[in-house]
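Following this line, the structures themselves.
Coordinate-derived values only; no laboratory data. Model, not experiment: these values are computed from the prediction. Cβ atoms are built from the backbone, for glycine too; each structure is taken alone.
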Structure 1
Amino acid sequence: MTDRPLTRNIGPDRTPTDLAAYELNGGYRGLRKAITAMSPADCLEMVKESNLRGRGGAGFPTGLKWSFVPMGEKAGPGHKYLIANADEMEPGTFKDRLLMECDPHQLIEGMIVAAYTIQADVAYIFLRAEYFDAERQLRAAIAACYEKGYLGDNILGTDYRLDMYVHSSAGRYICGEETALINSLEGKRANPRAKPPFPQVSGLWGRPTIVNNVETLCNIHHIIERGADWFQSLGKGEDSGTKLFGVSGRVKNPGCWELPMGTPVREILEVHAGGMEDGYKLRGFLPGGGSTDFLTEAHLDLPMDYDVIGKAGSRMGTGTMIILDDHTCPVGMVKNLVEFFARESCGFCTPCRDGLPWSAQVLDDIESGNGLPEDMATLQKQARFIGAIGNTHCALAPGAMEPLNSAMKYFREDFERHIEGKHCPYREPENRP
């Protein structure tokens, strides 16, 4: 096993790994160890000690999340569920797609070990509707696992049973929020639920449920096989393990790479992404997808670490950077993002349902040359109110305000030039690539 466990089976041509090739490279050894030599409590303790944090954006400790699931008689009669959140609708994010299309057995093995740990007997992969190739690979891999005895009754000769299914999502961004995902899986409208109760106690069909991101689950069997200390040693700072970091925008080599947690932003951008394209300069970047705050050149030497990026005024999120270059209008970029989030709102609460379209309209007025000086005060008021956690039913609207609020902080002169000049200055010939 290499120091890049998540992508060890992914070659340059990205040919999908079948069951035989996966086993040949050590696949399902973590499952064998967990299910034949460890108790669920032992597995939980190892995941907690590893300091694995959720890779879907929030960075919540995985073992701690699992510890809230009632075990034994406390769970009561009925199913327990494990759900892989494979919706991946965050703008600029494409890391989970790579894992599922190229190495589907890695996700399945991680899910079986995770399900065993919380004693779930049913597992779902809630998949983004447009991920057709991933769906084909996952369904074929699951069928192979049933045939081999990794799924179904008496897994590896034990009395543990697990059934696994692929569910193609309803195709909405809000389905990525875990309780909206659960509602959608039940056949209901994908509105987020009020919490408490939390899904760990009352989730899918009222039963204990864990929802984890794909990348998070892909780490589980590696931790069980190699141990918590090994996983901790992979990170460069306080956060453990590796991470799939991505870059999109005007760089020479856009893509996705598995690197140690805590890898500096500058290394990701300049070494792995090859730096900016010729003729373009960096102005800023969204470090973790479309719902994170802008950072600038002043932050290039920061490590990509949950707490460090948080203290800098943004969030590491999914770890997939979106680059803002000097030929791209920051007002237009933010307008595009806010329009997306306004369209994807479930419509449950007023600040999100009405506030996001209002913000998008103000931004459209500014970008099209119809902005007024007082529009800046309106946008700042919107960002403060809609962006405050607790003023909305879920985190969609606060996330939508992060790029807007930070753009007004770092690129305010661009907004003012739009308003004063009554047009977008980036449409002028000298600003075109």
Structure 2
Amino acid sequence: MKTELHDVVIIGAGPSGSCIGSLLSQQNTDCIIIERQNFPRFSIGESLLPQCMSILEEANMLDDVKKAGFQFKNGAAFQDGDDYCSFDFSEKFTEGPESTFQVQRGTFDKILADSAQAQGVPIRYQHEVLSIDEIVNGNRLHIRDLTNNEEYCIECKFLLDASGFGRVLPRLLNLEVPSDFPIRHSYFAHFKDNIECSDYDRNKILIGIHPEHKDIWYWLIPFQGGIASAGVVGEPKYFEGKSHLNNEEILLDFIQQSPRIRELLKNSELNSPTQCLKGYSANVSQLYGDNYALLGNAGEFLDPVFSSGVTIALKSAQLAAPLVVRMLKGESVNWETEFSNPLNQGIDTFRTFVTAWYDLRFQTVLFSKNQDDKIKKMICSILAGYAWDTNNPFVEKSEMRLNTLVELCEH
């Protein structure tokens, strides 16, 4: 069987894979991306955070993204009945980009992949990793070309899993562990939204809360061209007894249960099949090992409520790239202190706020009638993706500070 040699193999051409490919290419690193699917392809996670912009700029991808004409995004809004709270990312605590985009991920991911290719990173679409074996100072990948069913091998010094929900290495190396979060289901689709409400801000993602079950939430993400993504998220118990309904009927039924989302989408028309994602939260026992590391959703996926997925993916690529370059030069690298711990700093911050969202502590903060401007700026920074800024008290000690804030709001 034919065997190739490369310094680095990247599994997956999504945001983390394309980004780290570009960052490595800038350092003249021999790398190649293996991608099972063909692009463009549908993916969920369509509302970016401003933190992404600086990382995309570092990877020489930002100009290509800006040229695409995606929907401008300058903040996030939350609604629970008559209670409404919005955040403008220009009023955040942390320095950095103040806006971003709402993106159709098929188009966005292909732009990043095309940018990586333009910077010299080869991408092999419709190639699947079948197995991985450890060899001296590296890995041996057994790969199938799905276009002709031919198989071949690649030996590499370092392997990066950026396969997202495919989670190739966690499956092949038995790294998967149960997530701390309860299983939740999500139903979602794209609509020609025909929104006419004058008080609706298309520059912000809207997170709505179910009028009765406060742990059920909705997203409404506007795109350019009058299209919007809408979805509902809840635990399986809320969807029990609806087996006689198809995905579209379930989504539309829940939209009717939310006065605000129902009003906004009253003239809408479905523009895509309705999809369902079940049990999406995932975790692993470790983010790195001998000659490999996990990036983005291949490592841990929390929850979509604060749109953190792409940000975590890009941050993991930004942290890992210089370590791979140093390792290939024979320098000593401590993946625990230089990659895993720093990455988890931000993930743990997001985890604090996701947990507090579902147990309603954070909702108490959001809709408090007496909000402190300085504290709101600190929380705004986290919602903008700056979950690694340890100068922010709600990053440095997120759980303790949030609990104190909840107590103040309750009293």
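Taking distance in nm of label points 7 Å out along Cα→Cβ at positions 248 and 288 as the criterion, which structure among 1, 2 has the greatest value?
2
Distance in nm of label points 7 Å out along Cα→Cβ at positions 8 and 272 was computed and gave 3.0; which structure, 1, 2, did it come from?
Checking each candidate, the match is 2.
Thinking of 1, 2, which structure, once relative contact order in percent (Cα under 8 Å, 6 or more apart) is computed, gives back 15? Don't skip to the end; give the middle numbers.
Numbers: 1: 15; 2: 21.
Going through each structure in turn, the value belongs to 1.
With FRET efficiency 1/(1 + (r/R0)^6) of positions 80 and 400 (r between Cβ atoms, R0 = 30 Å, to 0.05) derived from the coordinates and found to be 0.35, which of 1, 2 does the value describe?
Only structure 1 yields this read-out.
Have a look at 1, 2 and say which one yields -11500 for helix-only ellipticity at 222 nm (-39500 (n - 2.57) for each DSSP H run of 4 or more, over all residues; to 500), as calculated.
Answer for the origin of the read-out: 1.
Can you say which of 1, 2 returns 4.4 when mean projected area of the Cα convex hull in nm², for residues 232-295 alone is computed?
Of the structures listed, the value fits 1.
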